[in-house]
Structure 1
Amino acid sequence: MAYWDTSALAKLYLDEPDSSRYRKILRESIDAVQTSALSLAELYRVFWAKSVDRALTSSAPDALMTKISEAAETGRIRLVAYDRQLLLHFHKIIANSYGRPKPVRLRSADGIHLAAARSIAAVEVVCADKRMRAAAALLGFTLLPSKL
């Protein structure tokens, strides 16, 4: 089972140079997209940033979020709730990351995503963010795509 972080999920809804790679991963998967509920807030920010940069119209962020909400309602996207189990995984991941002789300075949101992946027993992490990919690899997740 694969966990999708916001950086990868956004590529399914935006036309970016590498979007086709992420769409291919989704097409080849038999599972629904699994992501943290945090992704909804992060995606809305990403879409508005694209709108400010004129890569999207000002109506696009709300239209894209409607599509994502519909995908969540139909089960094509499954949202991992922020709950006690996720928080326990988060604490372990942060302690592991910062407790190393050479600390991995994991951001809170990345830690939440990785904790969400752990809480659903994901084996793979689909991610486009280099810092999060590095942390996911240290935690033993298989990375998709295999190379950026």
Structure 2
Amino acid sequence: MSVDRSYIAQNEAQRARLRALVEQLGDEQLARPMAGGWTVAAALAHLAFWDRRAVVLLGKWEREGYEPTTADADVLNEALLAEWLAIPPREAARLALSAAEAVDRKLETVGPELIGAIAAVNARWIVRAAHRGEHLDDIERALAG
């Protein structure tokens, strides 16, 4: 089975963008408010959570076979926001980078059959760049405004 592996380069590009942003953020910028009661640091903690969740799911799917997840992302985001806001901002930034690295490395090792099964249902689990890019755009807008 031939699988388009362009997601690897896309993920790497957005991870590099994340790293460049995090490395230049000061404490005041990490605490900058965003829409919905979020902060820049909370958005980074959010990215860390979803990338770590992807790592766990990928491992499970490798062991047990792919089965689409039914978790309600909006409910999870709302429920976890208080915890994300409680994480020290520098730690949230560190977690975002660490989780992005972990999921990107994991995705490089996942077999083509599993990648194909996932991509056929929800490619966002493998194209982590899409989720990262959306939030990096939001963060950059918040910092510019």
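Bear in mind that the values in this text are calculations on the coordinates, not laboratory data. Quick caveat: nothing in here was measured; it's all calculated off a predicted structure. Cβ atoms are built from the backbone, for glycine too; each structure is taken alone.
Compare distance in nm of label points 7 Å out along Cα→Cβ at positions 91 and 115 across structures 1, 2 and report the one with the greatest value. Working shown, then result.
Details: 1: 0.9; 2: 3.5.
The maximum falls on structure 2.
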One of 1, 2 was used to compute mean count of other Cβ atoms within 10 Å over residues 11-18, and the result was 18.5. Which label is that? 2
1, 2: which one has helix-only ellipticity at 222 nm (-39500 (n - 2.57) for each DSSP H run of 4 or more, over all residues; to 500), as calculated, at -17500? 1
Relative contact order in percent (Cα under 8 Å, 6 or more apart): greatest across 1, 2 for structure 2
Quick check for you: by FRET efficiency 1/(1 + (r/R0)^6) of positions 59 and 75 (r between Cβ atoms, R0 = 25 Å, to 0.05), which of 1, 2 is greatest? 2
